[in-house]
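Following this line, the structures themselves.
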Structure 1
């Protein structure tokens with residue numbers, strides 16, 4: 001997989017996680033453990049994107 005394809009994949013995953021976080025947060029009783037897990041996963045995806053961008057430059 002090319003670096004750009006990997007970045008695109010990570011961007012899609014990041015957006016998907018953002019939507020899931022928003023959906024969970026809008027529920028009448030958001031599950032805090034689910035929110036924490038999703039936010040942590042989103043952070044890891046963001047860090048991976050930054051590593052790839054840094055390596056590309």
Structure 2
């Protein structure tokens with residue numbers, strides 16, 4: 001699975017939207033509603049993000 005900008009991942013009751021995906025880092029927002037614009041912005045390495053979404057599912 002390739003990470004791409006705009007993908008939304010669901011884990012439990014939380015949604016992770018990829019805002020920016022670079023070679024070694026990912027900026028994402030945590031949201032309670034997948035279609036809301038507001039959310040907390042985080043920046044982590046790709047490795048950390050992949051660990052975070054390990055049990056999450058990708059929304060279509």
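Every number here is computed from the coordinates shown, using simple stated rules; none is lab data. This structure is a prediction, so every number in the text was calculated from the model and none was measured.
Highest-scoring entry among 1, 2, by relative contact order in percent (Cα under 8 Å, 6 or more apart), is 1.
Using the calculated result -3000 for helix-only ellipticity at 222 nm (-39500 (n - 2.57) for each DSSP H run of 4 or more, over all residues; to 500), pick out the matching structure from 1, 2.
Structure of origin is 2.
When Cα extents along the principal axes in Å is computed for each of 1, 2, which one produces 27, 22, 17? Checking each candidate, the match is 2.
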